[in-house]
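Following are the structures in question.
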Structure 1
Amino acid sequence: MKPVDPVLIGAASAFSGDRWDAAPPVVDTLIRRQRPSFLIYETLAERTLALGQLAKRKQPDAGYDPWLEQILQPVLARCLAHKIRIVGNFGSANPRAAALRIREMAKESGLAPPRIAVVIGDDVSGIEHRPVFRQALGSAFNESRMVAANAYLGADSIADAIQDGADIVVTGRVADSSLTLGPLLAHYGWRRDDWTRRARGLMAGHLLECGTQITGGYFADPGFKDVPGLDRLGYPILEIDEHGDCVIGKADETGGFVTPATVKEQLLYEIDDPSAYVAPDGIADLTQCSVEDLGADRVQLRGIRGRPWPEQLKVLVCQEGGWLGEGEISYAGPRAEARARLAADIVRQRMGHLLDLRIDLIGVMSILADDRGHSLAALPPTHACDVRLRIAGVHDDQSIADRIGREVTALYTCGPAGGGGVRTSLRSRLDTLPCFLPRTAVPSTYEMLQ
């Protein structure tokens with residue numbers, strides 16, 4: 001058989017709100033290399049999907065990534081002209097609305113209408129699934145407050161849409177790695193039960209999904225792990241052969257670097273069991289893989305092995321989670337920490353009987369320690385002289401949650417000396433509850449936008 005040209009897959013985004021100028025250098029590089037190419041937008045996380053659901057509730061044609069136009073418009077025409085196909089989960093809670101907006105963007109730019117496919121099937125909020133949710137989630141599940149439920153789909157519908165001629169594939173909740181595996185399945189025509197190639201493809205997607213984490217961004221630690229050119233950090237591009245082995249590189253003439261160390265860090269990122277990394281598309285075994293430095297920002301990954309996919313798919317159930325109220329105030333100078341602690345005690349005495357309060361002394365104790373379940377007095381003072389106090393709480397009653405900000409604001413005159421810079425917020429929130437559904441209960445397909 002005639003060898004198939006290795007495919008190039010570039011990352012244009014790693015999360016919603018990533019840099020808007022990420023894609024053009026990647027697209028420039030893909031065009032110069034003149035290979036079959038795809039551009040991947042990964043913009044979806046549990047939090048962003050929940051935000052999408054809230055947006056869709058307020059406005060039926062919203063709920064997709066709010067930065068869709070900013071990240072896609074700069075490269076849309078060039079990708080279509082050079083047959084670089086685009087795959088993105090920027091559909092979030094409303095993939096069809098995202099596809100319609102992309103079509104409008106193309107029309108506004110004077111482009112011929114692209115073929116846009118929408119992957120469907122991740123919405124599992126129907127009543128037929130709710131007995132499973134009740135059993136799996138117990139008292140945490142409140143059916144009357146449920147907003148949505150989305151399953152993590154795999155790559156097969158993405159592949160089918162590409163093979164059907166889609167220029168752009170819009171998805172909602174799919175596994176991040178599926179955005180890369182789908183193009184590989186379509187390009188190489190791999191058997192859908194070739195578990196080793198599937199595992200290699202999903203691990204390629206795992207390397208790509210976090211964007212510049214693998215080119216030095218999340219790797220950087222000054223004086224210990226120095227990375228050049230972080231202000232113009234390049235996004236990654238993978239070259240993947242017909243066996244599923246890949247070479248990791250980055251966009252030309254950009255900052256950062258690709259080394260075995262950056263690749264290994266990303267390879268192990270969010271990995272629980274290296275012998276069984278579970279995804280909807282298969283199970284990957286990393287224990288026999290090799291990472292080889294090829295020089296010039298090129299690193300090869302080989303030797304991933306695979307096993308059949310799991311019989312259940314992860315689901316995120318979103319339900320109304322009440323109201324989140326927050327207030328912040330700063331104290332500086334002598335005895336700043338003591339004054340911040342006193343301010344926290346004042347608000348706790350006035351509101352602690354109404355709801356549980358989260359109290360942070362930012363810069364003193366927030367990430368490495370918090371005030372849930374014990375008093376600030378139990379945590380020894382550090383005598384910091386620049387402290388930002390944050391108080392937050394959640395309640396079903398909007399007026400009670402709103403009172404947190406008002407109590408913090410009152411500290412201007414009712415609290416310790418020298419407080420300033422108050423900032424408050426109040427917003428509705430969603431709870432996200434994970435569970436599983438049988439794969440057979442979550443059929444996935446695609447529809448071509450007409």
Structure 2
Amino acid sequence: MSDVSTFLIPEGFRFAATRAGLKASGRPDFSLIVADGAASAAAAFTANKVIAAPLIVDKANLTATGGKVRVVAINAGNANCAAGQAGLDAANATCVAVAKEFGCTAEEVFPSSTGIIGVPLPVEKLIAALPTVAGELGSESDHFQQVAQAILTTDLVEKTAFARVMVDGKEVRIAGVGKGSGMIHPQLVPHATMLVYLLTDAEIAPEVLQPMLNRAIELSFNRISVDGDTSTNDTVLLLASGASGAVVEAGNGEFEAALTQVATSIARQIVADGEGVQHVVELRIKGAVSDREAVTVAKAIAHSPLVKTAWAGCDPNWGRLVAAIGYSGAEIDPERIDIWFGELRICRNGGRAEDLDQVAAHNYLKQEEFSITIELNQGTGSCVFWTTDLTTEYVHINADYST
């Protein structure tokens with residue numbers, strides 16, 4: 001397995017993007033990921049009970065095809081959510097138009113949307129732009145980059161990641177592209193918006209692909225939070241084209257590790273590009289009763305405005321951490337909690353560490369990225385979770401997002 005810093009595109013896919021006129025900025029806002037043949041697919045969607053229209057259509061289409069996708073059609077600038085029947089009609093119309101363009105069934109199309117909620121999607125703009133974007137498809141890195149740019153909303157940077165592994169002497173490539181900056185606390189089920197598309201040229205059956213994706217998500221996208229809000233449109237899609245000729249069976253740990261590596265890289269990039277973020281924080285929770293309770297503690301801390309604003313001010317107010325741990329619902333003993341900022345012991349046995357250096361702790365929190373370790377001393381459960389501070393810039397961005 002290797003980390004690839006340059007673009008390494010899986011075989012069997014083509015990409016393109018264009019301007020359909022959804023973004024007020026006039027930037028590209030409509031992109032396609034096209035598989036040369038129907039690719040095996042696995043997906044996970046938001047746990048929010050208000051679900052955007054394209055996700056409803058996606059679930060139905062995946063069921064109808066038995067987990068096969070030929071074309072992914074992504075628009076940015078409009079979430080196509082809370083638009084009633086008109087939203088569903090728009091998502092289905094997109095599928096029909098794309099299917100006609102590429103000679104596949106409408107059920108083999110996977111629509112995605114991101115942007116403002118509650119505004120009807122002008123699907124006629126997507127349909128009008130379809131011949132243009134279809135005519136520009138290609139399989140080179142610049143085509144892949146077009147998708148990475150076109151799916152952005154409040155994001156400041158594109159988010160991509162790559163890996164490769166050898167399977168039976170054949171090179172298998174994995175690529176990921178995603179977007180997300182605000183409204184980031186994915187709670188993905190089988191477990192503005194996070195959209196992520198993971199691609200591989202391995203040959204993998206859908207029934208093998210889905211459990212692999214579920215496990216990768218649990219260690220990546222389900223371990224991040226910017227603001228604690230779960231979007232109506234969160235989607236992670238994994239496609240396997242089979243173009244490499246390498247067959248990946250269930251239990252292939254090396255492939256799954258590479259997939260998780262790519263997913264984790266995208267997840268961390270999303271956190272780092274959080275709206276108004278000045279600090280990225282890695283929480284290391286240890287000694288919980290279970291891994292699940294470790295995640296519970298991490299989320300309580302990551303979602304606390306008091307904790308997050310303290311981080312924004314580089315304030316080593318560890319009492320706010322203890323308070324969040326206490327109301328998290330996890331099983332704890334307050335007198336057994338230990339906390340470190342990096343290598344600096346801050347709290348020992350639930351109280352102020354004897355050698356606490358406030359100045360050193362303050363200076364440590366000035367870093368753009370830092371880690372906080374919390375030892376609960378209750379069991380063997382643990383997790384790593386990535387989150388951010390909460391700044392005045394975040395408030396400014398979201399105070400006038402739609403105006």
Structure 3
Amino acid sequence: MFDQNGLSLDQAPPISVVMRFFFVGTLFGVLGGILMMWAGSATFDPASSYGRVMTHIMTLGVMLSFMLGALFQMLPVIAGVVIEAPTRLAAAVQYPLVLGTLALLSGFWSTLSWLFVVAGLLLGLSLLPLVGLLLRRLLRLPHHSASSRGMLAALFSLLTVVGLGLYLVGTLGGVFDGMYYTTLRSAHYSFGLFGWIALLIIAISFQAIEMFYVTPPHPGWMQKYLGWILVGLLGTSTLLSLIFPAVWYLGDGLIALLLIAYAAVTLYRLTQRKRPLTDATVWFWRIGLSSLIITLLLLLVSFWKPLPQLGQLQYVFFTIFAISVLLAMLYKIIPFLTWFHLNSQGYLTAPMMHEVIHPKTARIHLYIHLGTLSMLLMAPWWADATQFAGAGVAVSFGWLLYQLLHARRLYLHTEEFGERFEFGV
């Protein structure tokens with residue numbers, strides 16, 4: 001199961017702490033689908049207001065919400081990081097995060113400068129104290145697992161993303177002169193996509209793949225050094241780009257090769273699993289990792305032959321990577337958390353994982369996901385496909401929302417009516 005170094009299931013936060021982030025992330029996902037139906041192909045144009053809104057719906061609203069929920073759960077379990085008063089802390093983070101995200105989206109939509117100032121204040125207030133707290137707790141650990149080491153690197157990247165983001169929104173809000181706006185915007189995107197989203201997925205996968213699919217571990221060098229190599233490349237490229245902007249070609253190229261190596265190894269590990277049955281989550285992983293490889297190959301090709309379609313396809317495939325892996329993890333994490341928390345309270349009737357979310361239910365979501373992906377891939381050449389893809393995104397996250405509500409309803413029903421083991425005095 002888990003690497004026992006730093007494992008402490010007793011320190012897991014209440015399930016409501018994790019689920020509240022998952023619920024909000026799902027609602028933002030539905031909002032993203034509605035925007036795609038409204039704006040069409042403009043949602044793939046990063047220079048348009050629709051494109052900026054869509055990008056930040058997916059990165060801040062969806063991915064950050066789900067990833068913060070995962071961190072609240074996994075840092076105490078995997079790394080043994082103690083988070084005092086997790087319910088209060090989660091509320092203190094989530095409310096300004098949601099309001100700040102909505103202010104930022106409204107700023108991109110309306111171009112009102114004061115909204116960017118409000119967004120910067122709220123997002124800084126919610127994220128900087130939390131990231132600082134988690135970094136301090138991780139740095140104090142005497143021993144690290146592969147996942148905790150990767151989470152440390154990912155949180156450092158998130159701190160950088162937030163810092164750069166505050167500079168960017170400050171520039172849009174008229175607080176800064178924006179001398180380095182274009183250069184630091186590239187660094188913001190690279191740190192966000194590769195150093196935060198991809199790296200946190202990698203860190204969690206070091207435990208999740210081995211645990212849920214009973215595979216051999218990833219290579220030792222990858223577990224120990226990959227995260228900090230990526231952060232080092234991103235940091236070096238950012239600093240040098242202030243003088244030599246073209247350095248990003250070299251930095252992104254090296255990062256692409258490293259991430260392709262990770263994705264290829266993980267795909268191979270999935271073929272070595274000791275549980276031969278293939279459920280929907282295996283296919284979500286395969287789709288996500290294959291999409292990551294395609295994204296990075298398109299990035300390398302664009303260095304020699306930059307075309308608008310290549311940039312749009314990179315955007316699409318990276319989104320497919322992130323959402324596919326997210327779904328793969330959630331369809332394992334949600335049933336496991338529901339069972340674990342009820343079982344730890346002594347409920348003899350705690351539902352098994354397949355009773356929380358049946359494999360057939362996950363398989364239906366896989367079909368919805370595949371239909372959505374087919375529309376996304378046609379979007380660069382068929383404008384109307386974006387509306388169909390948007391409908392698919394909304395249905396996909398709506399389906400996930402139903403699974404979250406079902407798990408919550410089952411949890412509350414077991415707490416109220418379930419038979420509980422009574423410990424002797």
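Bear in mind that the values in this text are calculations on the coordinates, not laboratory data. Please read these numbers as outputs of a predicted model, since none were measured by experiment. Cβ atoms are built from the backbone, for glycine too; each structure is taken alone.
Name the one structure among 1, 2, 3 that Kirkwood radius over Cα pairs in Å, for residues 133-236 alone of 16.7 was derived from. Write out the running numbers ahead of the final one.
Numbers: 1: 16.7; 2: 15.2; 3: 14.8.
Derived from the structure labelled 1.
Given 21.7, 71 as the derived value for Rg and Dmax of the Cα atoms in Å, which of the supplied structures 1, 2, 3 does it correspond to? Walk me through the numbers on the way to the answer.
Working: 1: 24.3, 81; 2: 21.7, 71; 3: 21.0, 74.
The correct label is 2.
Taking mean count of other Cβ atoms within 10 Å over residues 85-92 as the criterion, which structure among 1, 2, 3 has the greatest value?
Largest value of mean count of other Cβ atoms within 10 Å over residues 85-92: 1.
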